[in-house]
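Where a number appears in this text, it was derived from the coordinates with a stated rule and is not lab data. Keep in mind the model is a prediction, meaning the values are calculated, not measured. Cβ atoms are built from the backbone, for glycine too; each structure is taken alone.
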Structure P
Amino acid sequence: MKAEARRPWRAVLNSGFLPRLKLIGSAALTALFLSSCAVGPDYVKPEPLVEDKWFSEEVGGAGTREAATDWWTVLGDPQLEKYINAAAAQNRELEAARAAVLRARSLRRESAAPFYPTLGANAAAVRQRSGGETSSAFSGTIDSSWELDVFGGTRRATEAAGARVDGAEENRRAVLLSVLAETARNYYAVRGFQKRIAITQKNIGLQERTYKLVDTLFQLGEASAFDLSRARGQLELTQSRLPDLEAEMRAGIFRLSVLLGQPPEALLGEMSAVKPLPAPPDVVPVGLRSDILRRRPDVRAAERELAASTADIGAATARLYPDFSLTGVVGGSARVLSDLFQSGSTIFSIGSFLRWPIFEGGALRARIDAEGAEADRAEALYEQSVLDALADAETALTRYARKLDTRNRLQNAVESRQRSVELARALFDSGEEDFLSVLDAERELVNAEDELVRSETDAILNLITLYTALGGGWEAFEEAGGEAEE
């Protein structure tokens, strides 16, 4: 067999292929040089003017220390810390957010695919009969094309996709922050209901004693039917509160279990033991007000969407300009299959392609205008997210401070009620008051204790809201959760 037959592609090289390839290569290099400039606006990250000083400084922590990232550890409850870690690892909504990040990354890789040439293989075998004669035709080719990103359309599309990956990450962090906060809220709401149930049961016991005493006095003719009816009505009213408290406690456990990615009843046993509420801190380190812009995932996500929308303008603008492509085909064609790869059967083509849209009914300009309007919308939403974040934090600071004030006043009220009980007992022991006065004083004490527990629970829940408004919590799980960017 001849050397040419053993090396069929040498004929391609000897037929002027290399000079053409050099010419196309020069054109490609020129196009790549031109592609160093991408059309459309370059994104400039906005820098909102946000003061460092807080308007609401009631808790006294503004500008002193950085806000806590693992804020749940401040509350000193190992069981809560265990649930927080479980929620971060197992929550289903968070799993969905992680999947959204993976999808965004895949779309970014897809957007970058035009940077690389495409390669395909084709084969055909045809047998036909015409004019009484039968003939066969066989062909096999490999084709390639490469679209040159001369005006940066692909780069802008990839830039937008990359910004949306960042946005998906920030949305995941926002979901994580919400899950952590809801876990802590439901945990302490349950603890608050448990404590209120215990107080209500104590109150029921006191009112049962009162009712029995009044009933005895009624039998002796020393109390009226009105007194007896009033005592019974008060007892039944207090008893009626217990089912609602128990239902809310159980509902909180159900919600907590679901947040941890478990069936609703999973934590009924673990949460049955009553634990005290932590004392809310008088001072909460909140850092600088401007820190919110870098801590709040919703603000960060809005900024990334603005970056993506700006890049979309460039991608749309690039469609106004010519598309340059390099194409090439090499293969063989023969009437006999065994001759397909012989030198005489070789076919090839190489060239360049240009397409320039001249008139498309205004569609391209309309798309640019639409993307510009979307960027304006994204900018407005970003600015709104900054304002909302500031309002959330200032509101949380104010409310937490007021809840602390209410808690402190109720503590004083409980102490006063305790002194009233002691005084009523002393008067009863000395014979100056009857036992009903003691029971009334004890009931008022129990009611004040219930109000105090409600206030303490509200203070803790508002503390969690404050930490959430500051945007902290997601940082503690970045490395441990394997959430770092690729």
Structure Q
Amino acid sequence: MNKELRRVSLVALAMFLALFVSTSVIQVFAVDGLRADGRNARTLFESYSAERGPILIDGAPIAESVPVDTQYEFLRTYLQPELYAAITGYFTLNQGNTGIEGELNDFLSGSANEQFLDQLGALVTGQRPRGAAVELTVDPVVQQAAWDALGDQQGSVVAIEPATGRILALVSKPAYDPNRLAAHDTQGVLAAYEELINSADDPLVNRAIAGDLYFPGSVFKVLMTAAAIDSGAFEPESEFPNPPSLELPNSSSVISNSEGGACGGGETVTLATALRLSCNIPFAQLGLELGEGTIADYAEAFGFGTRVEIPMRSTASTFPTGLDDAQLMLSSFGQYDVRVTPLQIAMISAAIANGGNLMQPTLVERVIAPDLSIVQEDEPVLLSQPVSRETASILTQLMVDGVANGAASNATIEGVAVAGKTGTAENGGETPFTLWFTGFAPADDPQVAIAVVVENGGGFGQTAFGNRVAAPIAKTVLEAVLNR
């Protein structure tokens, strides 16, 4: 009998120890992650009973908590909701939280470790706990300009201050109204969420940083040219054969330039001219000579393969590996299986604009406690140095020529040197093109780098180009920054 009692006692002790260890792990090591998890309904219910901090742009709230006479006490309210939905995300009772609401939930709810003394003070004085305010880098004038310029198109605009990485505008369309998801009517919220999640237009997808990534098409030629020059293997005047069409190796497929025919005439064409006129065949040949490894290394240096946090975590842009020659040639002008976010393309232009230095992109300026003290203030962070200052300077001049005398002419701003590159990406079969522009201005003192993407051919199917649709949008946004 004693033997059986000892056995039962040992089993009970082992179970107690296992429970003790698992509870300790959760309380000590996993608590922050669980508390910040947008699916944590308990945290959300508790948060509705506290005054959540506002999200600010230029000192004015774009999201705030309003007192209401219900069991939840505060209602999260979004001002200009669709304009900023891709940035704020939403804060809900039963669908978690996203965007800034999710990533900075601890600060906004007042539960961050940095706010412990504030929490303690509120407890001692009997005051209600209050969350911190989060002030963003976004310029409301630039954001509105980007929103208006994109119009009814599906796509995205991202504008970055090259020297600091501060994001001045981030637009994704179609958008949605986060107020529908912040209501206290749980059934209504669930119905609204189901409607949005099942929409064919995917309004909940933040196209600037995530979703089904885009083929970059010819905007990828900026990275290719940077790699060619920075590697020391090529110069702007390096020449390539200039046939009107080119059969891919070990394939019956034939590639051509976007305008058909040779690139600018002549039996050969320089790298500079190929970029200015956005010709595919010279870049296909360039890719074959550079090699997959070199291109992949430069892509990684510019941010490919990294889930950049702004603080929302972006989907990593990708350059494919294990390519045969035909696949490598197609990839070299942004086709085959090269996939990017608009954020990534804006980062490439921002690095060139900043002398080869790529700064960490960010939406957050600072976090401000209820007593107006600064809890956290973001400083510029160098992410990488993908190319030399000399390479960046050369590429800037080539991109300026592309706007002044080439395929990106619709981004021209009178009296301002604009550096730019358009793109017209094919999506296979009869699917409409994806239209791009990327660049920066002024070229001699860059204040803003930009990426614009427009889906569905801008309503023109396969007949429009990036210069027709995306470049004018970019011009409007660039002017909004320069006219501040």
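The table below gives the values:
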quantity: Structure responsible for -21000, with helix-only ellipticity at 222 nm (-39500 (n - 2.57) for each DSSP H run of 4 or more, over all residues; to 500) calculated and labels P, Q on offer; calculated: P
quantity: Read-out Rg/Rh (Cα atoms, Kirkwood Rh), computed value 1.07, structure in P, Q; calculated: Q
quantity: Which of P, Q leads on relative contact order in percent (Cα under 8 Å, 6 or more apart), largest value; calculated: P
quantity: Structure responsible for 34.1, 119, with Rg and Dmax of the Cα atoms in Å, for residues 93-212 alone calculated and labels P, Q on offer; calculated: P
quantity: Distance in nm of label points 7 Å out along Cα→Cβ at positions 109 and 373 derived as 2.3 - corresponding label from P, Q; calculated: Q
quantity: Given 0.85 for FRET efficiency 1/(1 + (r/R0)^6) of positions 77 and 413 (r between Cβ atoms, R0 = 35 Å, to 0.05), calculated: source structure among P, Q; calculated: P
quantity: For 0.00 (FRET efficiency 1/(1 + (r/R0)^6) of positions 301 and 341 (r between Cβ atoms, R0 = 30 Å, to 0.05), calculated) the corresponding structure among P, Q; calculated: P
quantity: Label whose coordinates, when Cα Rg over 2.2 N^0.38 Å, for residues 197-356 alone is calculated, return 1.08 (choices P, Q); calculated: Q
quantity: Of the structures P, Q, the one that 0.70 was derived from, the read-out being FRET efficiency 1/(1 + (r/R0)^6) of positions 173 and 445 (r between Cβ atoms, R0 = 35 Å, to 0.05); calculated: Q
